[in-house]
1. Starting from the value 13.8, 37: which structure in P, Q was Rg and Dmax of the Cα atoms in Å, for residues 9-120 alone calculated from?
2. One of P, Q was used to calculate helix-only ellipticity at 222 nm (-39500 (n - 2.57) for each DSSP H run of 4 or more, over all residues; to 500), giving -16000; which?
3. For the read-out distance in nm of label points 7 Å out along Cα→Cβ at positions 41 and 305, a value of 2.4 was computed from one structure; give its label from P, Q.
4. Which structure, out of P, Q, was FRET efficiency 1/(1 + (r/R0)^6) of positions 97 and 241 (r between Cβ atoms, R0 = 41 Å, to 0.05) calculated from, if the result is 0.70?
5. Comparing Kirkwood radius over Cα pairs in Å across structures P, Q, which is largest?
6. Among P, Q, considering only relative contact order in percent (Cα under 8 Å, 6 or more apart), which has the greatest calculated value?
7. Give the label, chosen from P, Q, of the structure having the highest value of distance in nm of label points 7 Å out along Cα→Cβ at positions 297 and 313.
8. To test your reading of the models, identify which of P, Q gives 0.10 for FRET efficiency 1/(1 + (r/R0)^6) of positions 129 and 169 (r between Cβ atoms, R0 = 25 Å, to 0.05) when calculated.
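Each value in this text was obtained by applying a stated rule to the coordinates, not by laboratory testing. What you see is a predicted model, and the numbers here were worked out from it, not measured in a lab. Cβ atoms are built from the backbone, for glycine too; each structure is taken alone.
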Structure P
C-alpha cells in the first residue's frame, strides 16, 4: 500500500504531505485541489508506462509543464514523492525546461491499481469488449461489464473480499453487493459474433424477467460498474474513484460506503473524492460499527488559503466516528439551511 505522498510546486500545491490510509476520503469545495491531488498520484503511476510523454499518457493528461507548475509561488520545479508501507520511495522531478527526472525503486512497479474517473460510462444498450486487454476496467469503466462477463464464474480475485454467506465467484459477489445496495441483480454476457457485451438487470436472483439498462434507474448501472471494478482487485491493490455517489439515492450512497469500508478493512486501498455528506457520515458510521478501524481511515478537507494555495486539513475522527475538528464548509450546509428554515 501507499503510505504518503508529498507534493511540491504542482498546480495549487506548494509543499504538502498527505498520509494515505486503507480508506482515504478527499472532500472540499470546488477547485480546492481534490482532483489535482489524485492527478499527482496518477502522474506517478503513469511513469510505469514506457515510451510516452511523462505529463500526458494513459491515466492523466496534464498538458505542458507551464500548465501545471505553481505560478502563485513561481515554482521552478515540480516534485512529487510517494512512499509505500515498507519505506520504498518513488520521486519524480520536473524542471521548468521540461526535463523529467525519475528516482524510484520497485514501489510503482508493484502497484496494481484501478482508476475510475468522474466521467464514467453510464447507461448503454450494449458495452464494448476489451479487445486489447491492456487495462482491465478502463478509466471510464468502459470495460467493467466485459470483465464481469469473462470472469463471472471464476473465483473472486481476492478471497478475503468475499461477502459473508454468499458464493465465491465474481458473479455471486457482484450480485450480492449490487442487491444489497440497489435491490437488483445483473447479467453480463458477450454477444457471439460481435464486439459488444449485453447487460440486463432483474429484481430476484433467479428471476426470468429481465430489464434493459435504460429501463432501470441510472444509478444501478453506475454502482454495478464500481462494484465490478473494486472486486477485480486484490489485497494491496489501489482503487481510486471520483464521485462514486453520482445518480445514487442517499441510502444507496451509505451502503456503497459500507462496501468500500468492507474491502478496505481487508486490504484494498481505496481513495475516494466526493462531495457527498452521506459518504462522509457513512464512513463515520462504519468506524463506530467497527466495520473498519479508525486507524485505517483518513479524511482530508481541502481548502484554499488567502493566496489560493491548497491546504489539506486532516479531519480527526475518534473510534465512535465523532469529528474532532469541524472545518467551516465541511458538510455544514444542511445545518445552515435548517437554521434559515427555523429563523435562527
Structure Q
C-alpha cells in the first residue's frame, strides 16, 4: 500500500530521473488517495539499459478492481502531466485483480518496485499462448502508425516504405525528445519495431518469454538465429551508440540508412506470418480474441481470396458481434480493393 508519507523503495541510477519519479508518484497519490497498491518502473530505466532519450515507463497498480472513472482519470493524468516532465513519460494503469488472474511478463521479470506493496511473487507468469497472442498483435501498432493514409484505409500487403523518398525511408517519422524538452530526429520506432519482431519470433519458435529490448535481441540470437538476427542486433547496437537520435556523421547515417532499407523486408515477412496467425485465430479461442483477429483482417489488405472467404464464413457465426465484425471487415476490403469470395 502506498503510504501518505511518500518514500521511494526503488531508485534508478539517474538522480534527475529519481526526482521526476518522486514528484510524479506523489502527485498520483494525491489524485488517487488510498487506491494505489503499488507503483512499478518498467523499461530501460528499470533494466539499466536507458539511453539519453529513453522514456520513463510507470505502472500504477490499483487495489483490486478499478472504481468508476479511475482508468479514465489515470489516462487524463498521463496526458496532462507528460509534457511537464523532464523526460518522456509513459504511464499505464492496471487492476491488481487482473494481474493476479491473468499473469504478467515485463512487470514480473524486469521491473523495479518504486512504492507500495510488492506483488511480483504472487503474480503468475503469463501463459505462453496468451503471451504469444500479445506479442503477435504488437508490431502492427508500429507498422500502422508509420504509414500515412486516409482514415479507415487498410494497410496494403506487401508494404512499401513509410516514406520512399526519405533519407531513412520514413523510419525516423517520430522525433526524440531530450531532458530539456528539445526535439531531435530520431529512430526509436525502428529500434522498438526490431525488438518487437524479435520478441514474436522468440515466443513463436522458441516458446520463451522476453522482458526487455536487450533480452529480446539476445534471446533471438541464442534461440532463433535466422536471417533477421544480424539486422535486429545491428539496429539495437545503433541504439547503444547513438541513443535514439539520428547521428550526424555521414558514414554513421549511411549505415543507419542501410538498416532502414532492410526493415521493410522484415515487416513484410512478419505480416505474411501474421495473416496465417489471424486466420487461425478467427476459429479458436475466446470471443474477444476472435473479434480482434477479424478486425485486423479488415485492417490489412492481403491479396487473394483466403481472407475474404474466412470472413464470409463468419457471417453465419452464432455470435452477433462476430457477424457484425466480419461484415465490417468485408466492407472495408470491398471498398479498398479486395473482392469478397
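1. P
2. Q
3. P
4. It must be structure P, since only it matches.
5. Q
6. By relative contact order in percent (Cα under 8 Å, 6 or more apart), the leading structure of P, Q is P.
7. The structure with the largest value is P.
8. Checking each candidate, the match is Q.
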